[in-house]
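There are structures below to look over.
Derivation of every value follows stated rules applied to the coordinates shown; laboratory data play no part. A quick note: this is a predicted structure, and the numbers were derived from the prediction, not measured. Cβ atoms are built from the backbone, for glycine too; each structure is taken alone.
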Structure 1
Amino acid sequence: MTNPISELEDSIASNEDHDVLGSWCVTAGGGVSLCSYGDDLVLSSRGDGTNLFLDATGTASIYAGSAQFAMQASDTAGKVSLTSGVDGTIVFQSGLPLLGSVTTLKATSTCIQVGVPDLGPSITLTMDSITLQVGPPGVGASITMNPTGITLKVGEVSLALSLTGINESVLDVVTRAAAVSGHTLKAAETSLAVGVANLSASAPISSYSSDATSSIKAAISNDSADAMKAIKGGIVMIQ
């Protein structure tokens, strides 16, 4: 891999060269300004195992537009801040692109991703929610939390807990809802609702059986069929 600093140095046309054999020290009693108003400015330490030191007894800052990296000196507890402006983005990455670990900070969200995006595990924090995801959205597993509830999903199977009750769903075909007012179960066109003071069942085809005794008692009872109704038994008593 080519050295970007070397390429940058080669691209800068110099009108004047200063070669120093040995050490070189510049000291000033006042402030010092090093500016480049034409091409780029390069600071490098290119010897064998050499280091580059930037030292300040107060604050050391690097600016690039609204982005800023600042270090504030202290004997026991220094302060390091990295900002990207009002709508900027900060990215921390380790490993190969799209395969390693990435942390992305934006103005209203933070995402931690490991592995291939939308396949590997991730944690996303927004202004009002936290989502843990493993696998592709809609196929993998996820947990989403916000101030009013928690939703657990695996593929198209979900369990949602809220301030008003519990809702379960399997492929949006089989559902179950529990609230203070009662319990409702549905499977396609079949439903059963258990309320505080009532019970209601509905189905395209229904069947009731009992090995011994079956009893239905009500102050007012209404039993009807749109097409045909059959009652069969060794002894049938209707009163």
Structure 2
Amino acid sequence: MPLIETASFTLSVDTYGAADSDRLALVIPGWLDSKKFPHMIAHSQFMADHDFHAVSFDPPGTWDSPGDIELYSVTNYLKAITEVIEFYGNLHTVIVGQSMGGRMALLAAAEKKNVIATASLMSTARMNVSDLEKRLWKEDGHITLTRDNPLLLSTRDFTLDYSYFEDASTYSVYDVTEALTIPKLMIAGMRDELASVHSVKNLYGHCPDPKEYIEVDCIHDYWRTPGDIELVNNHLDAFFSHYINGWL
């Protein structure tokens, strides 16, 4: 369980490819997901195969990253992304993220000028919580969510205070679209039950060029089907070969 110390956090990382590469790829997980999920591993290895130093990490307070779950927030996740980029030398960086990870990729790209491209996979502009879910969360003061990892054959429960939602609700990609002038790929799942095609397409429509939008016949958790992971990698290949100089 390799750990790195950034300015604010101790983070568990998995690294792939040549550490001396002059290009960094961050492959970042969705809401309470792990760097050990199948698609995180596959996309990281894919980027490493294309001469990037690929890094995936568990956000603060989750999975193998030390600390209490109270560390987990959109604010801290965004700060961790920035600090991981700085830890590895502020290289030209590509960020690939699924679901919340894709939203975080866009938020980070609006702040970090050395981010040269992003790929947001089944991602919306802001956190999606129904009025009923929000009301129950607020009344109880917390919510408990279970995540399962088919590779590890394990599950993990996470309990988030309502303060998590209050923090998350202050972030929207719509607020930063003008700053997103780098190449952006957005992939929507045609059978996605969480990030609808409409919501992904709407975010795409608000972003400036250069950008690409693709629909894939898959569910939100496409990582449960190895063939869908490979399909997404093929779309990443086509996108980055068009926009990244020296793509191998």
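Taking mean count of other Cβ atoms within 10 Å over residues 56-63 as the criterion, which structure among 1, 2 has the greatest value?
2
Where is FRET efficiency 1/(1 + (r/R0)^6) of positions 72 and 120 (r between Cβ atoms, R0 = 25 Å, to 0.05) largest, in which of 1, 2?
2
I've got another one for you. Assign the value 1.33, calculated as Rg/Rh (Cα atoms, Kirkwood Rh), to the correct structure from 1, 2.
Checking each candidate, the match is 1.
Another one. Quick check on the output: -10500 is helix-only ellipticity at 222 nm (-39500 (n - 2.57) for each DSSP H run of 4 or more, over all residues; to 500), derived from one of 1, 2. Which one produced it?
Going through each structure in turn, the value belongs to 2.
One of 1, 2 was used to calculate relative contact order in percent (Cα under 8 Å, 6 or more apart), giving 17; which?
Going label by label, the one that fits is 2.
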